[in-house]
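Below are structures written as C-alpha cells.
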Structure I
Amino acid sequence: MSHLKRLPTVLALLGLVISVPSAASAVEPAAKPAHRALAGVASFPTTFPLPDGWQPEGIAIGPGPTAYFGSRVDGSIFRADLRTGEGEVFSQGPGTPTTGLKTDWRGRLFAAGASGGDARVIDLRSGEIIKSYQLTTNESFVNDVILAQGAAWFTDSRNPQIYKVSLRHGALPDEARTIPFSGDIEYAEGNNANGITATPDGRALLIVQSNKGLLFRVDPATGATRQVDLGGALLTNGDGMLLIGHTLYVVQNRLNLVTVLRLNDRGTAGRVVRQVTDPRFDVPTTVAAFAGRLYLPNARFTTPPTPTTPYSVVAIPRPLG
C-alpha cells in the first residue's frame with residue numbers, strides 16, 4: 001500500500017479531521033457529547049474490553065442492553081451487558097470462525113460461519129445451538145447476515161451467491177436455499193460481498209462489495225443485482241452495515257471510518273452525508289445501535305493476533321443522516 005493510501009488511516013487514528021473527496025465534505029471526530037442518548041445511557045461505558053485473544057468480528061444488540069460478539073478464533077460467542085461492559089462466553093464455538101450476527105425477538109441468535117461455510121441459530125437463553133446449516137461445501141467465507149422479508153440472508157465473500165434461511169411463522173426449515181447473483185456485480189480477488197441490510201422500503205436487500213467499494217441492490221427472489229448510484233462515492237473496505245430509516249451506516253474497516261449515507265426509498269440511489277472517525281477505532285468491522293449510540297468492535301486486523309492480544313468495543317454518538 002502506498003503512503004498516500006495509508007494517509008487517511010493514519011490521520012484517523014490520530015483523531016484528526018481530514019479532507020475527503022467531494023462525496024463527503026469532511027471526516028468528523030466522533031468523540032462528542034452523547035446528547036442524543038436516552039436518559040441513563042450516558043453512564044454506560046463508551047469503551048469496554050473483550051477477552052484477550054478474542055479476535056472479534058460481528059456484533060448484535062438486543063433484546064435490551066445486551067450485546068453479542070463472535071470470535072474468529074473458534075466461533076464462540078461473548079455476551080456483554082452494555083450498562084457495565086462486563087460479560088462472559090455463553091456459547092462455545094464449533095472451532096471455525098463466527099462473523100456476522102443478528103438476534104430476533106424470539107430469543108435466537110443467527111451466526112455466519114465464515115470459512116466453515118455454515119450458519120448457526122443459537123438459543124439466547126442457554127447458548128445451545130438450535131439448528132445448523134451447511135450452506136456450501138465449496139471454499140467460502142460466509143460473512144454477514146440480516147433478518148428481512150421473513151428470512152435470514154447470508155452473504156458469501158468468495159462465491160457470487162446469497163443464502164436464504166426461510167423463517168415462515170418463525171419456524172426454522174430443514175435446509176437453506178442458495179440464490180446465485182446475476183446482473184451488475186462482478187466478483188474479483190479479495191473480499192467481495194460483505195455487509196448486508198434491507199432497503200428502506202423493505203422490498204430488497206443491499207450488499208457492499210468490499211474490494212471494489214461498491215453498493216448493490218439485490219432482488220431477493222432472483223438474485224439480480226443493480227449497482228446503487230452513490231454519485232461516484234466509493235465504500236472501499238466496506239464491512240458491516242446498519243440501516244435506520246433512510247440512513248445507512250457503513251463501516252470501512254481498515255480506513256477506520258463510519259460513512260453515513262442517505263438513501264432513496266427503493267435503495268437505488270444515495271449520497272454520502274458525512275464520514276466519522278474516532279481515535280479509539282482500531283479497524284472496526286461492523287456496527288449495531290442502542291439508545292442513541294453506535295457500538296463497534298475493534299478487529300485490529302493490522303495487529304498480529306496472539307492469545308494475549310487485547311480487543312475492545314467502542315461506542316460513539318449516532319450521527320444523524
Structure II
Amino acid sequence: MGDAAGIGPEIVVKAYAQGLQAPCVVYGDAGALRRAAETLGARLEIAEIANVGQARCRAGSLEVIACGPALPADLPMGRISAAAGRGAYDYVCAAIDDAAAGRIRAIVTAPLNKKSMHEAGVDYPGHTEILADRTGTRDFAMMLANDELRVLLVTIHVALADVMARITPEAELTAMRLADRACRQMGIVRPRVAVAGLNPHAGEGGKFGREDMDIIAPAVARARAEGLDASGPWPGDTVFMRARRGEFDIVVAQYHDQGLIPVKYLGLDHGVNVTVGLPFVRTSVDHGTAFDIAGKGVADPASLIAAFDLALAMTPA
C-alpha cells in the first residue's frame with residue numbers, strides 16, 4: 001500500500017475499482033483504505049484477512065493483510081509520519097516474505113516516503129534496497145520502463161560524487177547481464193543492450209575522461225564474449241533517442257539522473273519501476289507519495305495499473 005499519508009491508499013482503491021487483470025491482495029492498513037474508499041465514494045468492501053491463504057478474491061472486495069499495528073484514524077494526510085513510515089516498511093517486508101516463500105506471484109508497490117521511514121528508525125533509501133537486503137540479493141538493479149523506453153541503472157541512490165568509485169568492470173557487466181535478463185522476462189528473445197557512456201561524448205577518445213575507454217568498453221567486450229548483444233559506450237545525449245526509435249531494446253545508464261530523466265520526461269502516467277535480479281518479480285509506480293495532493297481524490301492510478309500489468313507479463317501464469 002505504501003505510505004498511508006500519501007496517495008498510496010487512493011490509487012490502490014482506484015485501481016481495484018477500475019478492475020485488475022488478476023486476483024490480488026493488499027498488504028497494508030484496512031482503516032486507511034476504508035477512508036480512501038469513503039473519500040472516493042468507491043463501492044468496495046474492505047475485508048481484513050490474517051494471511052494470503054485466507055484470500056477469496058471476490059468481485060467488489062478488497063482484501064487487506066494486516067501487517068502491523070493499525071494506523072490512527074486521524075493520521076494527517078500529506079505529512080511526514082513515523083507511524084506511516086513504519087507501516088510502509090512492514091507492508092513491503094510482509095509481501096517480500098510471502099513472495100520469497102512462493103505464496104504470491106509478484107509484488108507491486110505503491111510509493112513510500114524515505115523521510116517517514118527514517119523518522120521510524122528505518123534507514124533505507126527506498127524499496128529497492130529493502131527488497132535486495134531482505135532477500136539476500138547481491139546483484140540487482142533498478143529498471144524504469146514505459147511504452148517507449150527501458151533504462152537500467154548501474155548505480156542507483158548514491159551521491160553523484162560517489163558514482164565514479166562505483167563504475168567498475170564488474171558493475172558494468174552485472175548491469176548488462178541484468179538488462180538482458182529483464183528484457184527476456186518481458187518476452188524479448190534477443191535483447192539489444194546499449195550502454196551509455198559516463199562522460200560527455202562517451203569520453204571523446206579520452207579527452208573528457210578515460211572511464212569509458214578503460215572500464216566501460218572492456219566490460220562491453222566481455223558481455224559480448226558471453227553472448228550478450230551489447231554495444232557501447234554510446235554518448236549519453238543521443239543513446240536514449242536511438243533506443244526510443246527502436247535501435248536498442250534497453251539502455252544501461254551509469255547513474256540515477258542520466259537514466260531517469262529521459263524516462264520521466266516522457267511522462268509518469270505509464271512509467272513502471274522494476275527491481276531486476278530478485279528471486280521474484282517486483283514492479284512499482286514511477287512516482288512518489290505526492291503529499292501535495294494526498295487525500296484530495298485527484299491522484300492518477302495509471303502508473304500503478306501499468307505496474308500491475310507488467311508484473312503479470314513478467315511472471316508465468
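For which of I, II does distance in nm of label points 7 Å out along Cα→Cβ at positions 163 and 187, calculated from the coordinates, equal 3.3?
So the calculation was done on II.
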Structure from which 53 was derived, percent of Cα pairs over 24 Å apart, options I, II: II
Quick one: FRET efficiency 1/(1 + (r/R0)^6) of positions 67 and 299 (r between Cβ atoms, R0 = 25 Å, to 0.05) came out at 0.95 when computed from one of I, II, so which one is it? I
From I, II, which structure was distance in nm of label points 7 Å out along Cα→Cβ at positions 83 and 99 = 2.8 calculated on? II
One of I, II was used to compute helix-only ellipticity at 222 nm (-39500 (n - 2.57) for each DSSP H run of 4 or more, over all residues; to 500), and the answer was -11000. Which one was it? II
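Going by relative contact order in percent (Cα under 8 Å, 6 or more apart), which of structures I, II comes out largest?
Ranking I, II on relative contact order in percent (Cα under 8 Å, 6 or more apart), first place is II.
Here, each number is a calculation from the coordinates, and none is a lab measurement. This is a predicted model, so every value here is computed, not measured. Cβ atoms are built from the backbone, for glycine too; each structure is taken alone.
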